[in-house]
Structure P
Amino acid sequence: MDARLRAAFANLIGEKNVLATPQEMAPYTTDWRRQYRAEAECALRPASTEEVAAVVALCARDGIAMVPQGGNTGLCGGSVPTGARPEVVLSLSRLDRIRSVDALNDAMTVEAGCVLAAIQQAADAAGRLFALSLAAEGSCQIGGNLSTNAGGVNVLRYGNAREQVLGLEVVLADGRIWNGLRALRKDNTGYDLKQLFLGAEGTLGVITAAVLKLHPKPTAQVTAWIALQSPARAVELLARLRARLGERISAFELVSRRCLEAVLQHAPALRDPLPQAHSWYALAEFADAGQPAALATQVQEAFAEASGLLADAAIASSAAQSRALWRLRETIPEAQFTNVKHDISVPVSHVPELIERAGAALQAAFPGEPIYAFGHIGDGNIHYNVGSAALLARRAEVNSLVYGVVDALGGSISAEHGLGQLKREEIRRHKDPLELELMRALKRSLDPQGLMNPGKVL
């Protein structure tokens, strides 16, 4: 890196926060799955919104591209450089303060570098719930969660990340700071600007802080591992349970037997919850106010009424058992780490058809290749992963088959992971040209120099 430029950055954020050696930059230039790696001029670690703004203004003046980065746990290469042009990585990890908690307004103001689990803990300490929850919550950061509109296991009840936000603070591409940190649930004064930056993957500006929605903390929870004959039975059971229990269902996860077997092989300390093997499972979480025994009785009665739809079930009798059941679900990504992955969504009613049609097409084209299907069936989002590492060389063929079924069922090729580098070209074949034109117009308006996370999304 140019000595003049390094000195300028050091003057803004301190010499020790300008990382320029290959060893220092390695964690910032490689994605979590080790699918993407590219060089950068340096990695910068500002400690405040003002320092972020100063760095962005300097980069804008000198025409230097910026890659905003949180916990770098993304799966689509959106948080690392592309190597196509000189870039700096802008790490938000030092912006890690929880600025305020307003329990009476069910709101919390946090900085972008706060780890998701720390936010959950702070909400819990205030007697509240922050509902966003996903497998990487011990290391992912809220700025990245919001920039990718993360989903997770509680979308069924509480919605995606964008639905957990009341206000944002954003550093724009020219270094100006937009303070939209309003903790209001009703503000009908024109365009809802925060929605432009939620899910934009850092291509329009840098989220530096957010006002998050909190919820009353449930006092009763029930976790159940349910055996099913098919995904169709899972969809039918979910509808029956929702009719009986309403919003008490906070999560409903689909797991194939192949996924469970991969987990048990990868993590031998974990155990199959049921004595016999079944083709499919659902992991369901129920939560409510009131006494735990009352909720448990309601769940058991609902299961009894729907007995024709489920083959067996195990209900956790302790917090430890509940954690063990969730550990089975959370370990699935690690247990089949390297294959052709799909984060897709269709209407909930079409999930069984998606799994059946895509499976038939793949088996015809790639006989014997395993399919790992799991995910958030309650909101129609299935992680549909195919084959072993050897199939990566034929990723385009696999994608064409899977995405063809997704399109036919009115679905999306990216439900919660974003586009990043991985799907930047692919999305052109699936998104309406007018939508892409409008997205490009927004990009030109907010980032006319094209400096914000180039090579991602568009």
Structure Q
Amino acid sequence: MPAALPALLADLRAIVGSAHVLTHDQPEATDLSAWEQDWRRRSRGHALAVVLPASTAEVAGVVRACAARQPGTGVSIVPQGGNTGLVVGSTPDSSGRQIVLSLRRMQAVRGIDRDNLTMTVEAGCILQNLQTAAAQAGYLFPLSLAAEGSCTIGGNLGTNAGGTQVVRHGNTRDLCLGLEVVTAQGAIWHGLSGLRKDNTGYDLRNLIIGSEGTLGIITAATLKLMPQPAAQLTAWAAVPSLDAAVALLGMAQRRLASGLTGFEVMGRFALSLVARHFAQPPVPLYRDTPWCVLMENSDHESEHHARALFEALLEEALGREYVTDAVVAESLTQARQLWQIRENIPLAQAQEGLNVKHDVSVPISRIPEFVRATDALLQAAIPGVRLVNFGHLGDGNLHYNVQAPVDVDDKEFLAQHEAAVNALVFDSVTRFDGSISAEHGIGSLKVDTLVQHKSAVALDMMRAVKRALDPTGLLNPGRVVRL
């Protein structure tokens, strides 16, 4: 180890305390896999150290120490929240020169402003805990996704996470009013404004959100709260085609308006994997239909009003043959079970074996055509390939995943076909005016692919921003965009 590195580690221990600087060579055997291995187990790096600060001041001190010793060490910083990302954007490389800066100790809810309908929380706050704190205060924080029991709000903001309520409330960016950020120079931007209008120059908040820790380290955020709905109803519907699902979405938007808070679509094969690998809860209606839709109606009047709207919607949809059968959850427990089935799809797919994942967005009007065309191309290229299609139809985001044919070794399948499958799918997305990353981000997994699907002008602008805010490449280098 170069002499400058032990000196840097000593600096870091002085800033956050020796117990909060974890290294491989400590006398006690320290397992760093929770920080060094990505969520999908696609990549395992080797960190110089995992550093766990307890305050924004400590984060700033860590950044200044690393920046001061960067010329002699080549060290860089990888900010990390719950490490639940899917694009290898928050784990270290194998160089042994990267500091994983974990925000896990910074979990406080700093305050709730009831009149302003905002709450201010630290970046390491687990999303589910944030939701609970809002609910206990009588409010709703609507960001909801499968990893909410372990992901952190800092990571959600860093990737501009989406989830199941985007159709009504937008991505994480739309739920944030202010940020506290440590810059690449170790300065602190105190931007925790709860203002809904502020036209005083460039929108730094929205620049940092979605930048995946490459432009600054988010340490706290001021977030929007919503009134709790008077009633929330969930319906599960069998639909004969994706065209019918899109028509049903339009009808739901007209009849339910802002009450439509969730609209998910799931293919038969995706649901068959859930039925195969999870005995409970049972999957309804999937055997005799190519697609199912999961809808949520949040009503601010009453459950009676919500149910009447839902029943009228489904009656009209059945009459127009957009829906062939449907069930409305009769209790909160039943509703949760229906949502659990949806959230079990990625878990069931993992049980089935390794697969090629895609997180794409396409204009909603073009999704049926995109799926038909891309399915046909993949089936022609790899006979017997199995397609796991599901996602957030309400906002145009599909998780368009590809599983090996039956009796084909999944590792062999990935080694032989992953690059070609990605190229085929991403080229198809581009032809349909879509995006290769809807809500998961770019990380390192898609950083080279982005160059093929983003305009040269946009990439030059992104590189200019990176050079301006992080000229030495201290923060999460090689992620989002390469210099």
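Values in this text are rule-based calculations from the coordinates and carry no lab data. Here the structure is a predicted model, which is why all the values come from computation and not from measurement. Cβ atoms are built from the backbone, for glycine too; each structure is taken alone.
Figures for the structure shown
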quantity	calculated
At a computed 0.00 (FRET efficiency 1/(1 + (r/R0)^6) of positions 68 and 340 (r between Cβ atoms, R0 = 25 Å, to 0.05)), which of P, Q	Q
Structure (P, Q) behind the derived value 2.5 of distance in nm of label points 7 Å out along Cα→Cβ at positions 348 and 364	Q
Origin of the derived value 4.5 (distance in nm of label points 7 Å out along Cα→Cβ at positions 4 and 404; candidates P, Q)	Q
